[in-house]
Structures are given as structure tokens and as C-alpha cells.
Structure I
Amino acid sequence: MIRSSLLAVAASLALLAPLAAAAQPAPAAAAASEDARLTAFLDGQFEELVKANPQLATRLGRKDGQDRLNDISDAQELRQLEWRRASVAKLKAQFDRARLSPEAQVNYDIWALELDRAELGYKFRQYRPPFYSFLYSVHGQLPDFMINTHSVSDAGDMRAYNARLRAMPAVLDEAIAQSRASAKAGVRAPKYQIERVIAGSTTLTSGAPFGDGADAPLWADAKAKVEKLKAAGKVTPEEADALLADTRAALLALKPAYGRVIAWAQGELPSAPSGRVGAVSLPGGLDYYAAALKLNTTTDLTAEQIHAIGLKEVARIEAEQDALARQAGFADRKAFYADREKRFPHLPWTDELRADYLAKANATIARTRALLPKYFGTLPEYRMEVVREPSFSEVSGGAAHASGPSPDGVRPGRVYVHLAGVTEDPASTTDLMCHEGVPGHVTQGDIQVRQSAGPKFRKVTGYVAFGEGWGLYSELLCKEMGVYADAAEDFMRLDAELFRAARLVVDTGIHAKGWTEDQAVQYMIETGRQAPDHARSEVRRYITLPGQATGYKIGMLKIVELRRRAEAALGPKFDIKGFHDLLIASGSQPLSILERRVDAWIAAKRG
């Protein structure tokens with residue numbers, strides 16, 4: 001049962017700082033009037049934000065601005081920051097927070113907090129040049145957006161698609177300019193990331209229509225989208241040919257821009273760093289890392305505190321694994337691992353193995369989804385699917401990730417998995433689908449985008465510690481739901497939790513303690529129990545995305561603490577459906593606000 005696991009993490013929870021209590025609510029009628037006025041204000045502000053970010057509009061399933069891409073320039077970031085400053089000033093001038101209901105105070109506080117986060121982001125913008133991130137490099141993000149987010153339901157959508165292809169060179173050129181400015185400030189992408197930019201850009205501009213061979217990813221996507229229009233009778237064959245001729249011309253015009261990206265990257269290779277590549281190696285890097293931890297954990301925990309939490313959690317989880325292994329007839333966890341590795345060796349992926357994996361993963365999603373009504377009052381409604389990572393961003397050992405559905409459900413919720421390199425233990429698939437799919441990210445994303453109450457901005461605002469904390473909590477919740485079929489699957493759940501605890505140690509080791517890439521990889525292999533390819537891929541992700549990996553365990557620990565608190569306070573009055581709806585039915589939130597809301601819920605339940 002989950003209760004024993006909740007008690008086991010109590011020692012680590014003591015390191016999480018206490019957070020602010022809620023203000024007293026105003027009288028109900030006056031608060032309702034003020035709440036409605038605040039929602040109208042925030043919705044108006046959100047509309048201004050959407051107009052300035054056309055890719056956000058597309059994510060929301062809207063067509064306004066769908067022929068444009070976001071302006072990623074420093075000047076635009078400053079304009080957006082100044083706009084947020086003015087918006088929060090209006091908020092504070094026009095509303096008395098004390099007159100709002102507790103839920104409206106949450107919306108007020110989150111809108112104000114987003115300014116603080118934008119200030120930090122702008123201050124340290126040179127530490128995150130557009131090609132730097134292993135997960136979010138602009139050379140791959142743009143085509144990923146076109147393929148997976150820009151939906152085409154009529155000829156106008158396809159014309160907008162082509163217009164966006166024509167807009168991509170300017171974004172790539174701006175990314176090069178920003179990367180050069182960061183390099184002058186002493187911030188350069190690691191050598192492996194530069195090599196990845198070259199490889200990905202080459203893949204994107206190889207094959208048809210650029211030359212011989214299989215269709216390039218964007219060309220294949222455009223052809224598939226136009227073919228669907230033709231099959232649905234939405235365009236004539238002649239109109240389809242004209243749309244694709246326009247796409248071909250746009251892609252041929254795009255290739256030189258990717259050529260400039262490749263040329264820039266090749267010029268960077270001789271000076272690209274390797275070895276010690278964490279924030280501590282950068283000018284002012286420790287200040288940047290402290291800001292990154294604050295943004296990703298939504299706490300004031302220091303690198304030293306997070307490192308200590310990681311070490312404690314590693315020890316606790318290993319002890320639980322030893323106990324489970326003994327229950328299964330093994331001497332300890334090491335013997336259990338040895339048996340699994342003997343029975344399920346890491347094999348090279350084949351098309352047959354990939355098809356089998358995707359079939360099983362999708363079946364797990366469907367089976368777990370059927371169990372949700374016992375644990376949630378608010379349920380997901382849209383389609384979900386597990387798919388393979390696109391070829392231009394797939395890496396050996398790459399981490400799975402998820403995207404929620406569009407608000408209208410046209411784009412389903414998806415889990416993306418990397419099926420390159422070698423296979424993992426099949427028992428780990430269930431746990432992964434709990435985290436990324438049900439009841440994890442896709443479930444939470446489905447519920448978030450369908451919110452009908454409250455301001456619209458809450459549908460898209462996200463916090464790493466809350467979202468990834470929920471994903472990791474979902475792995476534990478799956479045990480309570482009866483999803484894991486046997487001891488092996490439960491053991492691999494602990495294996496995944498151990499991996500997240502090791503991340504706390506490694507991320508802080510790299511960025512605050514000066515660990516080298518190889519040191520970090522070795523720790524992930526030996527302690528995090530990762531295959532070498534996966535360990536290397538993970539460490540490279542942490543290096544280029546400081547602090548992000550710490551949000552998982554810090555967020556999960558807070559959610560577990562809050563559930564334990566609610567169960568102890570309410571006893572038989574504790575309602576698991578109500579607790580879960582409280583957590584995810586109103587969108588992502590900072591951990592401080594989550595704690596405030598849970599405490600208020602406990603007080604209301606007590607009566």
C-alpha cells in the first residue's frame with residue numbers, strides 16, 4: 001500500500017522549507033464578484049500574451065497567427081518582460097488581494113509570480129542560447145512543432161504551414177546570433193551538443209526534396225498532411241499539387257539556413273568544451289545555477305540541500321529494493337538485478353521489437369486508464385497514444401517525454417519514446433507509462449487544457465516541480481492502483497525512483513561541485529542503475545538544462561508529504577478522489593501554493 005511508502009520518505013521531507021499560509025477569505029458574495037472581475041482582467045492579459053506568441057496560439061488549437069513563428073530575439077524578450085511588469089502593476093493597482101476568494105488569490109499570486117520568473121529568465125538569458133539544450137535546441141524544436149503541433153484541417157492551414165516554413169530561416173539566423181553573443185560571454189554549448197546540432201540539421205535537409213533518398217522529415221510530414229486533405233475531399237488533386245509545390249519551394253529556401261547553422265556549429269567545434277561543463281565552469285555560473293534551481297523546484301533549496309536529499313533518498317530506496325528482493329527469494333537487490341540482466345539482456349532495437357514495445361505501451365495506457373474512476377473524480381477525455389520519437393531528435397538511450405492534447409482534442413495526448421540503441425528491461429515499461437501517460441503527464445495535461453473555470457492562462461502555465469513531481473508520484477500511485485503485475489514491475493518502479501534520486505546527486509554534482517561528464521555518467525551507471533547509453537544521454541541532458549532534473553524528486557516529496565499530512569489529519573474523512581482533483585484539476589502550480597491549497601482543503605474537510 002502507498003501509506004508505508006509515504007512514511008518512509010519522512011526523513012527527507014524535513015529538508016523542504018515551510019511555506020506561506022493562506023490569507024483569510026473575504027465574504028462569499030463580495031469575493032465572487034471580485035473573482036469574476038479578476039478572471040476577466042487575467043483573460044484580457046492572456047489574450048495579449050497569446051497575440052505576441054503565435055506558437056502558443058497553435059498549441060491552444062487556435063488559428064490566429066498560425067502563419068507566423070515566435071520572435072525569439074532578446075529585444076522581444078525584453079518587450080515581453082516590460083509588458084509583464086506593466087501587467088502586474090495593473091493587477092496590484094486594480095485589485096485588493098484580500099477581497100478575493102482563496103482560489104482567486106491563487107490565480108492572482110501565480111500571475112504575479114510569473115513576472116518574478118520572467119525577471120530571472122531575462123537576467124540569465126545568455127546562459128541558455130538557442131542551440132544549447134539537449135532537449136530543446138531550436139534546430140529540432142522548430143520542425144518538431146511543425147510536425148506535431150501545427151494541425152492541418154484545410155487548405156488555409158497548409159498555406160499557413162508553408163508560411164511558417166518560410167519564417168524559419170530568420171529564427172535560425174537569430175539563434176546563431178544569440179549563440180555567438182553567449183560565446184563572447186563565455187557560455188558555449190558542449191562539444192557533444194554541437195555535434196548533435198550538426199547531425200540533426202543534416203538529417204533535416206537530406207533526402208527529398210533536397211536530393212536523392214527517402215523523404216526528409218518535413219517533406220514527409222507535408223505530403224502526409226496534404227494527402228489527408230485530398231482523401232477527405234477538402235482539396236482537389238490540382239490544389240494538392242499546388243500546395244506541395246509551395247511546400248517544396250519553402251523547404252528549398254530553408255536549406256541554406258540550416259547550412260548556416262551547420263557552418264556555425266562546425267566553427268564552434270574546435271573551442272566547444274568537454275569534461276568539466278557544468279554551471280560552475282561558467283563565469284557567474286553558480287548564481288545562474290541557484291536561479292535555475294529556484295525556477296525548477298519553486299523552492300529556496302540550495303544545491304547543498306538538494307545534494308543531501310538525493311543521497312538520503314538513494315539510501316532509502318536501495319534499502320526498500322533489498323527488502324523486496326529478499327521477498328522474491330534473492331539475497332539482495334544486486335542479485336535481483338543480475339537475474340533480470342541475465343533473463344533480459346540489452347538487445348539492439350529491431351522493427352519487430354519496436355512494434356511490440358509500442359503495442360504493449362499503448363495497452364498499458366488503456367488498461368491503467370480504466371482504473372482511474374476509483375481514484376479521480378475528474379477524468380481525462382481525449383485520445384492518448386504512445387509513439388516513436390521523430391528521427392531528427394531520436395538518440396540512443398534518450399528520455400521519454402509527453403505532450404498533452406490540444407484543448408479541442410484534435411491533437412491527442414502523446415508519449416514519445418526513443419527506440420534507438422539497445423532495449424531496456426521490459427518490466428520498466430509499465431512504470432514509464434504510469435509517469436508519462438496515465439495517471440501521469442498526459443492525464444494531467446488532458447485535465448488542465450479542459451478547465452472551464454478560472455482564468456485561461458492556467459491552462460498553459462507549467463512548473464517543473466509540480467508537473468514532474470506529479471509524474472513521479474503517479475508511479476507510486478500505480479502501485480496502489482494495482483497496475484504492477486508482479487514483484488519485478490514493482491522492483492523496477494523503485495529502480496525508476498532510484499534513478500530520480502540519483503539525478504539530485506548528479507545535477508548538483510555537475511553544476512555546483514565541478515563533476516566531469518564522465519564522473520556523472522559513472523555515478524548514473526553504478527548508483528542510478530542506467531545502461532551506459534542511457535546514462536550518457538541523461539547526463540548530457542542535465543548539463544545543458546541545469547536544475548530541471550531536480551524538480552522530479554523535490555516535487556514528488558512535497559506531494560507525498562502533503563498526502564501523508566492530509567491522511568493523518570482527516571483519517572476516515574480523507575477522500576482520495578478529492579485529493580487528486582485538488583492537485584491536478586486546476587492546473588500546474590508552485591509547490592508553495594500547492595501546500596497552501598492542501599492545508600485549506602484539510603481545514604474545510606475537518607469542518
Structure II
Amino acid sequence: MALTSSVINQIIQQEILLDDLSDDDLATFCQTANLAYRSGESIISDQDYDFVYLPALKQRLPQHPLLQSIEPEGQGFSEEKVLLPEVMLSTDKAYSWDEIRKWIERLEKSAVDIGLAYVDIQIKATPKLDGFAGFDDGTHLYTRGDGKKGSDITRVFDRGLQVYNDSKRGQGAGEIVIKKSYFESHLSQDFEYPRNFQASLIKEKALDEKAKQAIADKAALFVPFAQLPTWSGSIKEMSESFEGIVEKVLSTVDFDVDGVVFETTNSDLKIQMGANRKFHRWQVAFKENKDKAQVKVLSVTPQVGRTGKITPVAELEPTLLSGATIVRATGHHYGLVKEQGLGAGSVIELTRSGLVIPKINQVLKSAAVDIPVLCPSCGESLEWESDFLMCVNHVSCPAQVIGKMEYFFKILANNDGFGIATVEKLYEHGIRKISQIYALSASDLSAMGFGDKTSANLVNQLKRSTNEQIEDWRFLAAFGVVRMGMGNCENLLKSYPLNEIFELNLEQISAIDGFAELTAQMIVTGLNSIKPEFDLLMQHRFNLEQTPLKKDLVEFTHDLFGKKIIFTGKMSGSREAMKKNAKSIGIQVVSSVSAKTDYLVIGEKVGQKKIESAENFGVEILTEANYLALIK
């Protein structure tokens with residue numbers, strides 16, 4: 001889908017859920033939310049960003065640039081960027097004790113390398129302020145920018161801004177913040193988040209009366225990190241009293257805080273651990289989200305997916321949870337609805353933490369349930385398949401037809417413009433199949449109510465999707481056959497070429513490693529159902545890259561044949577080209593390090609986490625040169 005302002009608002013309002021976002025849409029939304037936050041015009045809460053969207057981006061696209069470098073500065077700072085007196089890096093984040101423990105283990109390992117005893121490692125903890133980061137050299141104040149260059153905003157001090165604790169200027173890094181108590185009593189009616197108000201202090205436009213008064217009242221301040229209240233102790237004390245330390249540090253200041261920053265104070269250990277492009281390895285911020293609420297269910301609405309599965313969505317009494325107002329949550333499937341009594345008037349325990357967008361933990365008070373009998377989209381009778389309620393009218397159910405067409409373009413991932421809104425409009429004008437879409441001209445689209453420019457763009461995107469090379473397994477997966485996701489499609493096409501798969505029988509597919517008989521039967525049925533549409537689309541001569549067949553790979557005798565390998569870092573050439581070449585010579589390319597990974601091939605500028613993961617799992621590390629020598 002195209003992330004228009006309307007779509008972004010639907011995501012914010014949870015009308016479009018996290019699971020419904022493609023990887024690219026999720027990345028774009030995170031970038032949009034981050035830029036809005038940096039500009040002081042937050043569109044979602046900091047809790048939402050930290051505990052919902054950003055972790056999901058890390059899980060799906062761990063190498064995304066947003067996760068590898070300092071976040072970009074928002075709009076509103078038009079001044080020419082200048083070099084900062086010191087580099088200002090971001091802070092790595094941990095969301096659980098397990099992640100903190102791993103950080104401690106890295107400290108201990110580095111301490112061993114320099115001969116520092118574990119008992120001599122010293123730690124300090126300070127509150128992590130949720131303000132505008134800046135650097136004050138005594139003469140000028142700069143925004144953090146990209147960590148190396150920032151904007152000169154000395155005008156903030158010229159406007160009367162004071163330094164926390166009435167201390168002197170020139171104390172280096174810190175943040176511009178507003179006192180929490182003052183914001184709640186004087187500004188919360190006019191600004192949704194403190195961040196929005198803080199931005200008004202910084203921008204070039206003249207200050208309004210509320211900002212002038214906040215500065216005069218010394219409620220808006222520049223807080224140097226050196227002035228923050230601090231807990232100090234040994235690493236042993238920190239480990240033994242972690243929860244108490246966090247609770248104590250969080251209560252030490254009257255500012256918005258979103259975590260506790262832990263760092264070692266041993267200078268030699270800091271030097272040993274160093275930094276990557278984004279953060280210092282000797283420092284970490286602990287952020288925790290424990291919020292839960294008891295929420296009344298107003299109603300349960302059935303939604304139809306592209307496969308015909310009916311998903312119950314609980315419409316909730318609006319509830320503030322983790323900084324956001326929650327109005328709906330998925331009930332997963334109707335088996336749970338029936339079993340737990342999830343109906344209008346029931347009371348649920350709701351949480352929002354980790355990777356979860358509103359999760360129903362349990363039904364605390366049951367109510368009568370309303371199990372739909374007819375499909376809400378097409379009106380046909382529904383059927384039970386185990387715990388799932390299904391609409392089996394796969395051919396003409398509007399929700400399923402629209403869902404399948406949108407899914408095709410999303411999986412193809414080499415086109416723009418064919419999101420849900422466009423597909424729904426095409427459906428309104430009689431379009432029911434992907435092959436019909438590819439037969440449309442610009443004049444056809446104009447006649448349906450699309451603007452002339454939009455119509456021409458859509459036709460160009462259709463041409464683009466046929467001209468740009470894509471893998472044959474991706475093309476096959478786009479048809480949305482049950483049990484034929486991208487992984488299964490690639491495995492299938494390693495055994496048989498694309499032009500032969502429609503002739504395969506149950507025995508041939510179930511003989512392929514990884515395909516059970518039930519899956520094989522579903523694939524045979526699914527392939528038969530898409531064959532006519534497949535043949536029509538192939539007439540458009542899609543530029544498909546053929547998956548190398550296993551039988552053609554047996555001649556390779558290099559040491560890495562059949563091994564699981566992950567590539568990371570900047571290579572001498574295209575990393576994608578390296579992956580494709582590796583697959584073509586019998587190497588299994590994987591996306592994340594695990595105990596099953598055989599080798600990690602590294603280029604330049606590799607993140608320390610990948611190296612550490614490989615070491616933890618005992619994965620052998622190869623340089624690019626080592627790798628090339630082995631496959632030759």
C-alpha cells in the first residue's frame with residue numbers, strides 16, 4: 001500500500017494493524033514516525049515506537065539503515081549543518097533483564113581482555129531523558145543531527161533558557177526538557193506530548209507566550225547529562241539489585257524519562273569496548289513496558305482474510321495503555337471466542353509490550369458470544385475447520401478476491417500504487433483477477449475514475465513489474481496458494497522448474513524434503529486452482545530469474561556446498577549478487593545467525609551484534625576474501 005497521510009492515520013488509529021503491514025510499509029512508517037518525533041510533532045507515543053513498531057522492524061529487517069545509524073534530524077532545522085565539538089552517538093537499548101545480562105557478559109569479556117577483574121568493574125546509572133538532545137560547548141548549542149554534524153540553536157539560550165540546577169554552561173551533551181509536573185498543569189491541554197512543546201522552543205519562529213512563560217518559570221531547561229542524579233556501584237551490586245536501582249533512578253527527576261542508562265565508568269574498559277556507527281558499546285539504556293489493563297469489550301466484529309479465514313476483532317471501550325488509546329484487538333480465531341466467552345460485555349486483560357500490538361491475555365469475565373453463520377462479505381454460509389471459521393466461497397467472496405489481488409502486488413514487491421484503496425476501486429468497476437488488471441490501459445483506468453496522471457503511472461508500474469527481474473519463487477508465491485509461502489515455493493522450484501510444477505502429483509511433491517503429505521495435497525489442489533490465471537499472466541512475459549535446480553548443483557565440490565551462510569557488512573561488490581551466486585552453487589543463504597548457521601561472511605563495517613551472535617553460537621567467521629577462496 002502507498003503510505004499516504006490517510007493510510008498513516010489508519011495505522012495510528014489501529015485500523016490497519018502491524019501484521020497487515022508489508023516490510024517496506026513498516027520501514028516507511030517507522031521512518032515517518034521517527035522524523036515526526038525528531039521534529040517535535042509526534043504522531044505516535046514513544047512507547048508505541050519503542051515497544052511495538054521498532055522491535056517489529058528489528059525482527060523483520062535487522063539491517064535496515066534506521067537501525068544501523070543515528071536517526072535523522074527532523075524538519076524545522078534549516079540551518080547549515082556544522083561539525084559538533086564531539087561526536088554524539090545514540091544509546092543501545094535493552095528491553096529485558098536477559099538483554100541487560102548479555103550486555104554485562106560483554107563487559108566482563110572485554111574486562112578479561114585488558115586484565116580488569118570482574119569485581120573492579122564500576123557502573124553508574126542515570127535517568128534517560130525524553131527530550132531534545134543537544135551539545136553545549138559554552139558558546140554555542142547544537143542539535144545532535146546525525147551524530148557528527150548538527151544545527152546551531154544557540155538562540156534557545158539567547159531566549160533565556162537556563163541550565164538545570166542553575167549550573168554553568170559548557171558542560172557538553174544534554175537535553176532540552178520540560179518539567180513533567182509543569183507540562184501536566186500548564187501545557188497538556190495544548191500539546192499532546194511534551195516533545196511537541198520542546199520543539200517549539202527550538203525552531204526558528206518566534207516563541208509564543210506559553211513557551212516564554214515556561215522559560216521564565218525555569219520549567220523548560222537544558223539538562224547536561226553531567227548534572228543528572230546518579231546511582232553508582234559495582235557490577236555485582238547492579239546485578240543483585242537491578243530492579244530496585246531502576247525503580248529508584250526513574251523517580252529522581254521531574255522530567256519525562258523513558259528508561260535508565262547504564263554505563264561503565266572504567267576508562268580503560270570504555271576504550272576497549274569502543275563504539276560502532278550508532279552507539280557506544282560500554283553503555284546501554286534499559287526500557288521496560290509492563291502496562292496492562294482490564295478492558296470492557298463493546299462488540300466482536302468478524303473480518304474476512306484473503307484465504308477465507310474469519311478473524312474476530314474485539315472492539316473495545318477506549319482505554320489508555322502504554323501511552324496510546326486502544327480501541328480494538330484481535331481475538332485470533334473463533335475457537336477462542338467460543339472457548340473463553342469473548343463477546344459484547346466481556347472483560348479482558350489487555351497488554352502491549354515487546355512485539356505485540358494489543359494482545360488479549362485472558363478473558364476475565366465471560367459473556368454470551370455471537371458466532372457468525374454467514375460471511376460478512378459475501379453472505380455465504382461459514383464452515384468450521386478445526387478452531388477456524390472459514391468462508392469457502394473462495395472464487396467470488398469480495399473480501400477474498402480483493403485480498404488476493406492486493407497480496408499479489410505486495411509479494412511481487414516491484415511496483416507501486418496497487419495498495420488496498422486502488423484494488424478496492426478496481427473491484428468496484430468489475431475487476432476480479434490479476435490478469436484483468438494487466439490488460440488495462442490508461443484510458444480504461446481513467447474511465448474508472450482515476451486521474452489521467454494516476455492512470456498513466458499505474459500502467460507504467462504494471463510494465464515495471466513485468467520488466468524488472470524477480471525470482472520465479474517470488475512470482476509463484478504471489479498467487480497466495482495455501483502452504484505456498486516464499487520458502488516453500490523456493491524449495492519446490494529447486495526440485496522442478498516453474499513450467500513443470502502444474503503436472504506434479506501428490507507423490508512427487510511429498511517426496512521433496514520438507515513437504516508432508518497433507519501439505520503436498522493442499523499444494524496440488526492450490527496449483528490446479530491458479531493454473532488458468534497463471535497461464536494468462538505468463539503471456540505478459542515477466543522477467544523471471546530461474547531457481548537453480550538441485551540436480552544441476554551436484555557437480556559443485558567446493559567446501560561450502562550445502563552449508564548455511566549469512567552475509568553481512570559492506571562487500572566489494574553487490575551483496576545481493578553474492579547471495580544469488582551463492583544459491584546458484586548450492587549454498588543455503590540464511591538471514592539471521594542461529595545454532596544451525598555454518599558460516600558468517602563479513603565485509604566492512606559489520607555490526608558488533610552479528611559478530612557476537614556468531615561467537616555465541618560457535619559459527620565460523622569468514623572474510624569476503626576467505627569466502628571467495630573457498631568457493632573457487
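Derivation of every value follows stated rules applied to the coordinates shown; laboratory data play no part. Because the structure is a prediction, the values reported are computed rather than measured. Cβ atoms are built from the backbone, for glycine too; each structure is taken alone.
A compact table of results
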| item | result |
| --- | --- |
| Cα Rg over 2.2 N^0.38 Å, for residues 359-574 alone derived as 1.03 - corresponding label from I, II | I |
| Ranking I, II by mean count of other Cβ atoms within 10 Å over residues 279-286, the structure that comes out highest | II |
| Source structure (of I, II) for distance in nm of label points 7 Å out along Cα→Cβ at positions 287 and 351, computed value 1.9 | II |
| Source structure (of I, II) for relative contact order in percent (Cα under 8 Å, 6 or more apart), computed value 10 | II |
| Origin of the derived value 12.8 (Kirkwood radius over Cα pairs in Å, for residues 439-494 alone; candidates I, II) | I |
| Which entry (I, II) yields the derived value -10000 for helix-only ellipticity at 222 nm (-39500 (n - 2.57) for each DSSP H run of 4 or more, over all residues; to 500) | II |
| Per distance in nm of label points 7 Å out along Cα→Cβ at positions 271 and 343, the highest-valued of structures I, II | II |
| Computed 0.95 for Rg/Rh (Cα atoms, Kirkwood Rh) - originating structure among I, II | I |
